[in-house]
Structure P
Amino acid sequence: MYLNNTNFNSAISNLTRIGAQLAISNQRLTTGKRVNTAADDPAGIVAMSNLNQQIAQIDAATRNGQRISSMIDTADGAMSQMASLIGTIQSNTLAAAGSTVTAEERAAYQAEIDAAIDSIDTLVNTTSFNGRKLLDGTTGYATSGVDSAKLSDVRVNAANTGNGGSVTVDVDVVSKAEKAVVKYSTGALVDDVTMTVTGNNGTVEFNFASGTNMATITSTIAAQSDATGIDATLETVLGVTSIYFRSQDYGSDQTVNVNVTDGTFNLDGGVTSDTGVDATVTINGQTTTTDGLSVIAQSGTTAVRFTLEESFGTVAGGSTSFTISGNGAGFSLGAVANDQINYGLSSMNTNYLGNDTLGYLNSLRSNGANALSSGNYYAAYNIATTASQQVSTERARMGAIKTYTVDATLSSYAATKNALTQSLSSIEDVDYVAETARNQQLQLLYQAGISVLSSMGQNTSSILSLLS
């Protein structure tokens, strides 16, 4: 066969091109990647870089979110134990109130209460995550300018104070809180009277003989105030002396009921029962949730709780303000500043659980103001109930952060990463079926090229030498 240099060089060039393509195909099948060098897809390299950067950011944010979730689980586990311990305290205070309970039994109940209180404080002092204590108040916000004559028990749950800035909280009492109250102004009894007095703590029956004066009626009922939750006082207003039956606390969940089952005891206006009234309060112009004098407020990104002092919350039109500073506990949930989670968790120590009005949980210790030896069984129970509600509220708030912020964001991140990974795969990864078919085609073409050159008088080793 006549060897034409032009034909030969063209065949060599074609075989070289096919060989280069086959080498790329072999590399793709080996690595599983369609793009192994920038030359494979210049535009794809840019897209891949952007996608990898976004995936890396999501991975970092996911790790942060998982840490936040673990931290919340740690705090919630400790608070769950605290709730159980407070439940024991509640049960013991009620059990100790029984008239048949012996002194020895009350001492045993008190010992359990002391142990439970000690355990709660131990949990507060030892519960930590990555070296940070969670329940001792160090993750809380700082407040300043609080007028203690108007507000108490101020606790900040959330506030966007910026970078070292502060937030002002304006508090206005729109309408006052009221106790439930009924009254009696008729004077000494004209016949024998049997009545029951019912308040939030329970019901007690009283029997009075004809002629019993108002002072005796008042002192007798007042002596059972812990059992009923009703304070009885003898007061003279505008020259009229009356017995006032008042609930011990303020708010719509407070009730007074005086039920006369025998004899004559005419309550003023024929009103035998009443319900208290919650204060109406605005925070920075927004109406808040109130329970008597207790306020739970959410205004924008600011969430606070506090108690109105009696002299402030029982008069409409009062106002005050205070300032929140610090960042509480801050955690980044994303790659930008707006993804920062800030929350505050006030101390859960027993000298903070409770409130100024009722008292605090540590007052139930032996020799405390509300120890079982004081006889204030229902007062102690109400303090423990308030403490239980505070712990439950914090658990619910932390649970909401985890479920609706952290977990929801992590789910969104997972979905976004999946979409980004698929996009990256569509650019970077090889289609094995298509690439295998192409590879086989290139191998056939390569072998055919070598055969053509061989037919031109070149042996295989010479051809491969030329190609190399």
Structure Q
Amino acid sequence: MKYDVAIIGGGPAGYTAAERAAKGGLSTILFEKNALGGVCLNEGCVPTKTLLYSAKTYDNIRHASKYAVKAENPSFDLGKIIARKNKVVKKLTAGIRMKMTEAGATVVNAEASIEGRAEDGTLTIVAADTRYEAANLLICTGSETVIPPIPGLSETAYWTSREALQSKELPASLVIIGGGVIGMEFASFFNSLGVEVHVVEMLDKILGPMDRELSAMLQAEYAKRGVKFYLGHKVTGVHGTEVSVEKDGESFTLTGEKVLLSVGRRPVTKGFGLENLGVEPFRNGVKVNEYMQTSLPNVYACGDITAFSLLAHTAVSEAEVAIDHILGKPHAMSYKAIPGVVYTNPEIAGVGRTEDELQAAGVDYQVKKIPMAFSGRFVAENEMGNGVCKLLLDGEGTLIGAHLLGNPASELIVIAGMAIEQGMKAEQLTRFVFPHPTVGEILKEALV
């Protein structure tokens, strides 16, 4: 049972690495104790986007009159929305398993534990009472929900994203603790379906590191739709349906039929024998170099375990870098243009530097900002909708940041990300021919 590459964790990093390694001619084994696809596919990225699309469709029907279309008494079936989400997840999970089979990677559905590393570098992993040896190891164990020590929380039947994704009954009201990406996406979903939503956030803004101006605009949009925001507030206790909050020494209580906890995620570093390797730590994860190697050269770490960018697409890129290094085709991982997207309605997306970052670093920059309404396609498809395209340039006119509010920001941010990664100047980007009419033209319009 000897392999060139062993991988622990079958999420985006793990299954990408397994397919790439096996196709590259390496004997490959992948250990996954739950379902292939990891958190992203089973209880994160994909299921939430599936639910959000149902909510967006319902929103569009309810407001169809803006487009001279009549739709009387629209309704939804939450049970069927959840069932469709489960069907999508099942289909994609089966697709990943098929990819593993076609590539020739061995998949072991069992909990794996690292037994140790021999003097010659050989790594030993035990799973289901079977011992495996590998020349190289990739640790792709992902992350888990942070459960803060809030008084009363452990005695309360609160939701995390996992429970929220499975509920077939809508609460009349919902208190969301955490106004980051996960919190705002669930706020969007439940608000669209008529739930009274309260969002409590300890920071002075929603969406953490995303552009401050656009985050405030999105917050204002959802405030108009009835979502109540409590920024700069600390949760001091959760007791059943009551959430105690505090700001500037003043306390009050919010009441919600359900409480959803979404204060962040942290790398999974325990339960699989990582301590038997003694790799160098970083933050609350594992330290890696530009090729995703840990302090042990034949032990790699990819995805959330690196505690750097807890995003599925980052994990995929890191896995590609790690396997290519093992295959003798080294290229360094770049974090210069990692897009961040929030799939609310409207969407918000950003890539590269933010104004807050540049100001804190004392870097000179210029802003090119234009309303999304300058795009004819946007106006045609977003009646009474507003949005912004904000591009940040350095002193030499090189694009270093891009931030978009408005549909389909998640698709348009790819263009800006490629330009930033390639170090393109504004004049180079504007030379490209954008099809008309498209919302993507807004990137060119902002620069001319």
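Upon calculation of Rg and Dmax of the Cα atoms in Å, for residues 29-140 alone from the atomic coordinates, which of the structures P, Q produces 21.8, 73? Structure Q accounts for this read-out.
Looking at structures P, Q, which one was mean count of other Cβ atoms within 10 Å over residues 213-220 calculated from, given that it came out as 19.0? Computed on structure Q.
Set P, Q, criterion relative contact order in percent (Cα under 8 Å, 6 or more apart): the highest-scoring structure is P.
Can you tell which of P, Q yields -14500 when helix-only ellipticity at 222 nm (-39500 (n - 2.57) for each DSSP H run of 4 or more, over all residues; to 500) is derived from it? Could the numbers behind the result be given before it?
Details: P: -14500; Q: -10000.
Of the options listed, only P reproduces it.
Taking FRET efficiency 1/(1 + (r/R0)^6) of positions 133 and 229 (r between Cβ atoms, R0 = 41 Å, to 0.05) from the coordinates of each of P, Q, which one would give 0.15? Derived from the structure labelled Q. Figure out for me which of the structures P, Q the number 23.6 belongs to, where Kirkwood radius over Cα pairs in Å was derived from the coordinates. This value belongs to structure Q.
One of P, Q was used to compute volume of the Cα convex hull per residue in Å³, for residues 261-428 alone, and the answer was 160. Which one was it? Intermediate values should be presented prior to the final figure.
Numbers: P: 229; Q: 160.
This figure was derived from Q.
For FRET efficiency 1/(1 + (r/R0)^6) of positions 317 and 413 (r between Cβ atoms, R0 = 35 Å, to 0.05), which of P, Q scores largest? Structure Q gives the largest value of FRET efficiency 1/(1 + (r/R0)^6) of positions 317 and 413 (r between Cβ atoms, R0 = 35 Å, to 0.05) among P, Q.
Coordinate-derived values only; no laboratory data. No experiment lies behind these values; they were computed from the predicted model shown. Cβ atoms are built from the backbone, for glycine too; each structure is taken alone.
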